[in-house]
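Take a look at the structures listed below.
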Structure 1
Amino acid sequence: MSKQLSKTFLAKQKNTIEEEQKKLTLQIEELKKEDPFADPDHASDNAAVDTDVREQVGHDTVEAEIKDATKRLVELKAALELIKKDRYGICERCSKDIPQARLELVPEARFCIECKKALSK
């Protein structure tokens, strides 16, 4: 475990992560309901071309949002695993402590800021 993180902070982070997972799961369910392609009448609808285009754009937007939310869910699950394994708050690239302020902002952070910048180049 990172030397800087108290058990209180870890418990708070665990709770924050679990709450965020619940929110994302609900968000994904709502997005699926909003998908124009979820309408059972969609396939048999002889709508105008502009309606088809709007539905396609709406579907693509919903799919992208679901993909992003699902990716974040995976990252949050990994953060919970790191908490269990006493590896939370340690950069996966350089093994230095990730600052607590960064973890508060991005609870699923796997890299310190320097390493994240280096990986983003």
Structure 2
Amino acid sequence: MSDHTHKHLSEDALELVAERFKVLSEPLRLRLLNALMDGEKSVSELVEETGSLQANVSKHLGLLLDAGVVARRKEGLRSYYRIADKTVFELCDMVCGSLHDRLAADLEHLSGDRSSSPHRR
């Protein structure tokens, strides 16, 4: 939302943005998306990769599907999922980069405090 064209979002638009962030706020859903970054996978492959129960994986995949973040392809009795909204990659890169920078700054700050402390051992 840093682009100037997004400064004045309507209440409806803000609700949609909030819904997207809500969908991405669950750790299992993020693990599922991370597993799908390499490409399409079956539910059983996702269960194995995430270590979660099949019912739980299916429930969260359904929420991601309803939000348009993933897409599903059925083949016989199997369902295969893939990332449908490629902006998820960009968002993950931005958030991970921001967290990395913040942690690096925190570590630098902490090591700076330690070296300047008169009680250093």
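Every number here is computed from the coordinates shown, using simple stated rules; none is lab data. Only a predicted model underlies this, so the values are computations on that prediction, with no experimental measurement involved. Cβ atoms are built from the backbone, for glycine too; each structure is taken alone.
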Discussion item. I have -22000 for helix-only ellipticity at 222 nm (-39500 (n - 2.57) for each DSSP H run of 4 or more, over all residues; to 500), calculated from one of the structures 1, 2. Which structure is it?
Written reply: 1
Discussion item. With relative contact order in percent (Cα under 8 Å, 6 or more apart) as the yardstick, tell me which of 1, 2 scores highest.
Written reply: 1
Discussion item. Ranked on FRET efficiency 1/(1 + (r/R0)^6) of positions 73 and 105 (r between Cβ atoms, R0 = 30 Å, to 0.05), which label among 1, 2 comes first with the largest value?
Written reply: 1
Worksheet item: If Cα Rg over 2.2 N^0.38 Å, for residues 17-80 alone is computed to be 1.39, which of 1, 2 is the source?
Response: 1
Worksheet item: With distance in nm of label points 7 Å out along Cα→Cβ at positions 57 and 97 derived from the coordinates and found to be 3.2, which of 1, 2 does the value describe?
Response: 2
Discussion item. As an exercise: distance in nm of label points 7 Å out along Cα→Cβ at positions 9 and 33, calculated from one structure in 1, 2, equals 3.9. Which structure is it?
Written reply: 1
